[in-house]
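Pasting the structures in now, so scroll down.
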Structure 1
Amino acid sequence: MVSPVVRVAHPTEQVVTLGFDLPEKRNALGLDMVNEIDAVLDAQRNVPSILVFHSTTPGMFISGADIAELRDRTADDARAAINAGLFERIEAHPWPTIAAIDGWALGGGCELAMACDLRIATPASTFGQPELSLGILAGAGGNWRLPALVGPGLARRMLYTGLRIDGTEALAAGLVDQLSEPDALMDDALAVAARIARNSWRALELTKQALAQHRPATTAFDIEAQAELFESQDKYDRMTAFLERRKS
């Protein structure tokens, strides 16, 4: 049996933790991880619960999408919205979600964190959207969740130039809600989850629905743009070069 890459725990009846456990790939977000997260979302859809996303390896959240998989994805894969669909489903969880971030939150890792309702990070965490350097775009929510959180100016710098910011800068910009030291990160995240869980579950659900009324309407443009880029030779060449650099 293949070992899971997402470790699920229930520290309390009302809190579920999803721990990314793929350190040999820097917790790269591949199809196995997507499917395992999806399974938890399905299981908890009708069970009042706060979800806490984290890494089982200190100093590492999600380094990005699995480039070896991404390089071979086609326009049809883009239209299937593998990552974008997952982040939509995380956002659609009826009750609040929390990302506890230590280390790299790049590309899909940053997008997953932004799909959560709250983000708690360590000062040394690193946030960035390097997709353009790989010949694709931040088509799983980065193009609209990032400016919604940090404003269009910083979002443009992060998207156009690949600028990375640390946890302290992310807090100042509004990308994260709280800073914690690494050894206190999970305790602090669970404390926030417990505080939220003291409220009425129905009131939480309706409040989240009310807040969602103000989000951008669709990701349709991102999906079609990504479909075009996924078929390009430039994307394939850039991702091949990335993988070769990682081997050396």
Structure 2
Amino acid sequence: MTPISVEQLCKTYVTGLNARQTVRAVDNISFTVSDGQTYVLVGPNGAGKTSLIRLLLGLMRPDKGKITLYGENPGIPKARQRVAYVPETPALYPWASGDENILYFGRLKGLAAEAIRERSNHWLRRMHLDEPRQKNAVSTYSKGMRQKLALTIALIQNPGLLILDEPFSGLDPLSRRDIIDVLKELQGGGTSMFICSHILSDVQQLAHAVHLLNLGKTVDYWNPTQGGSLEDWYIGKLRT
């Protein structure tokens, strides 16, 4: 079943002290993410990317249009069972260790402690966040380490669909490389991914399709068969 299907989606915000102004954050957007596909959403600040992610996760309701995750309305818990989400700024417990955060969130998902340890150890090693780092309090972690920990928490769920909001933002080259390598491994295993990012050189290595959004509207689409630089294409589309 299709991981994501979006049809003529619209979302409008009312702004101003007297609620007299409206902003169309998402304006008649349609797309589909197929099984095993890495679909990348790009666009300048204020393009509507965050609003679209919130709609996909069922955190907001659209004014018009339809969204389904594996054929279900995203507002229904069943629809999110196969979905894992990593925000740009993960909400982790700073006083707890990396291991304690992983165990806590894994148990919330109903996973057994043994399965949590086995799965997390694999991903922590892959991202060079294993001992002794995983034993330290998260308050001592760099941004890159926090991002890797949040990704580990998502991956112990064995999601069919992974939604990532700015996974490379503010990371050093080594951390970015670690995460890219893990995402490529997931691609090889058939995981579907929806990624929102400003780091075009990184997502070009992963994308099967790129959707350019601006002021809530679709500008154009890019895929690797076009060749050339994704960044050059992006800049050219927004400056014309």
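The figures follow:
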quantity: Which entry (1, 2) yields the derived value 21 for relative contact order in percent (Cα under 8 Å, 6 or more apart); calculated: 1
quantity: Read-out helix-only ellipticity at 222 nm (-39500 (n - 2.57) for each DSSP H run of 4 or more, over all residues; to 500), computed value -9500, structure in 1, 2; calculated: 2
quantity: At a computed 44, 32, 26 (Cα extents along the principal axes in Å, for residues 20-107 alone), which of 1, 2; calculated: 2
quantity: Computed 142 for volume of the Cα convex hull per residue in Å³ - originating structure among 1, 2; calculated: 2
quantity: When FRET efficiency 1/(1 + (r/R0)^6) of positions 28 and 92 (r between Cβ atoms, R0 = 30 Å, to 0.05) is computed for each of 1, 2, the largest belongs to; calculated: 1
quantity: With FRET efficiency 1/(1 + (r/R0)^6) of positions 172 and 228 (r between Cβ atoms, R0 = 25 Å, to 0.05) derived as 0.35, matching label from 1, 2; calculated: 2
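Each value in this text was obtained by applying a stated rule to the coordinates, not by laboratory testing. Quantities reported herein were computed from a predicted structural model and do not represent experimental measurements. Cβ atoms are built from the backbone, for glycine too; each structure is taken alone.
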